[in-house]
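Chemist: Heads up, there are several structures right after this.
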Structure I
Amino acid sequence: MAAKRNSSGQSVVEIGISVFLLIILSLVIANIFVISKAQTYNERVCRDSILLAGKAALDGNDSNKVFKAATGGMENCGMGGFFIRRPEYTIFSDDITKDTTERILKLQTRTKVLVPCPVLVFDPGLSTNPILEVKTTYTYKIKNPKPFKSER
């Protein structure tokens, strides 16, 4: 005959399984939250930097001044924290065609992220190093740029 089930409440096994699943779910949510915050942060810094660099390039400044303007995009970002580090530039290029009809700015930023629970991320590289790199690249094309301003 079938055994009667205890109708007075939940069994200890059911409570244990539900607590375990809630812990796993909270760790997955923590991973998603930290990685998405880092991606948003990195993208904002890269976008602000390329906009400032583009403005300086449109004003006719040389590559050094354009790069200095791009670093102004880092002024408003924080110093980084435990999980999300401060962004850094990995690529900066200011290419001007020989006939000076086009100027192309390219900027890439990278932010390192310490993943709270790297076991739950499907990346084989995170098993040895729990730091994930988030990268953002922006390209800004200027048609018929102004000539460089002369230095005085």
Structure II
Amino acid sequence: MNKKGQTEIIGLVVIVILFVIIGSFFLVFSSKNKNTETKDVIKTSKFMPAFLEYTPCLDSNVKMEEIIRDCNNDEIAPCQNLNCRDFIRKTLEPSLNEFFGKEYRFSITKTGKGFIEIGNCTGNNMISENYQAGGFGENRFEITLAICKN
């Protein structure tokens, strides 16, 4: 009788150990996905303020926020001889590609209308960040940055 009880206890201990091992694997792998998502949220929230403070013109201290705010459809940008929309796109696109890869959607909306759209989102899960800048009234603009996950 004694041996049968010991055998049952050993079997129970083995089952508990298996559950602990399986549970720890589950926790490790599920926390990695959340950690990556948290990093993406931090990257999107930090990118836009940094981008708006960026000064692309070597000969002046004009910031991207001022360029976007003051830009109307076909005006020339303060540096380089480009249309201001093309200048913003040319300045922004390499940074977005390097920082977020190819799965993102970046848009600037001024006075409720689409102003600039860059990127292509095809994934399902998105991390999205909205940022409003440019003061009040007609110069105000909204930036939306979405990171797509396949």
Structure III
Amino acid sequence: MAWSMLTSCKTTSVQQGVEAKDPVEGLVFLTFVMRSDSLSGKEIKLVNKTVVHQKMKTGQPDSHSPNRLRITQLNGSGKPLSSVAIDHPLFKRVEVANDAGQFQSKAVKLKDAEFFVRVTLFRDSEYILAEEELSGKITYSVKLKLRD
């Protein structure tokens, strides 16, 4: 007696799952110039940006200074994606020698300064919102195009 075994092969379709895209594109190094004087007012310009396809190891700590700038990434519809506060680039504390030859700390307000911010870049980022905060109040803000 010969036994025969019938087997059937059922073809199943393997569907490719939609791969979730990482919301993080990498890092972006942003270089700004800020100017402030009584005649021309205030201005913040984005002068350079460099995107690197790496992840940030540690985040930049937020400034707790009463005079600071907040840099926020926004998507195309204006929704905030991330934000970091940095010390105000126009307010500096310097050490100077007084008449007695002793060092003392002095607050100096600059008219212009170049500053740099490194942040995690999100794929949905379209704009950068730069806000100046003086003594806890937003005194100036500008929305800058991030992507060309």
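Chemist: Work out distance in nm of label points 7 Å out along Cα→Cβ at positions 96 and 128 for each of structures I, II, III, then name the structure with the largest result.
Modeler: Working: I: 4.5; II: 1.5; III: 3.1.
Answer by largest value of distance in nm of label points 7 Å out along Cα→Cβ at positions 96 and 128: I.
Chemist: Identify the structure, out of I, II, III, from whose coordinates helix-only ellipticity at 222 nm (-39500 (n - 2.57) for each DSSP H run of 4 or more, over all residues; to 500) was calculated to give 0. Don't skip to the end; give the middle numbers.
Modeler: Working: I: -13000; II: -18000; III: 0.
It traces back to III.
Chemist: Given structures I, II, III, which gives the highest value for distance in nm of label points 7 Å out along Cα→Cβ at positions 48 and 80? Don't skip to the end; give the middle numbers.
Modeler: On the way: I: 1.7; II: 2.3; III: 2.9.
Checked I, II, III; max of distance in nm of label points 7 Å out along Cα→Cβ at positions 48 and 80 sits with III.
Bear in mind that the values in this text are calculations on the coordinates, not laboratory data. Computed from a prediction, not measured in an experiment: that's the story for all the values here. Cβ atoms are built from the backbone, for glycine too; each structure is taken alone.
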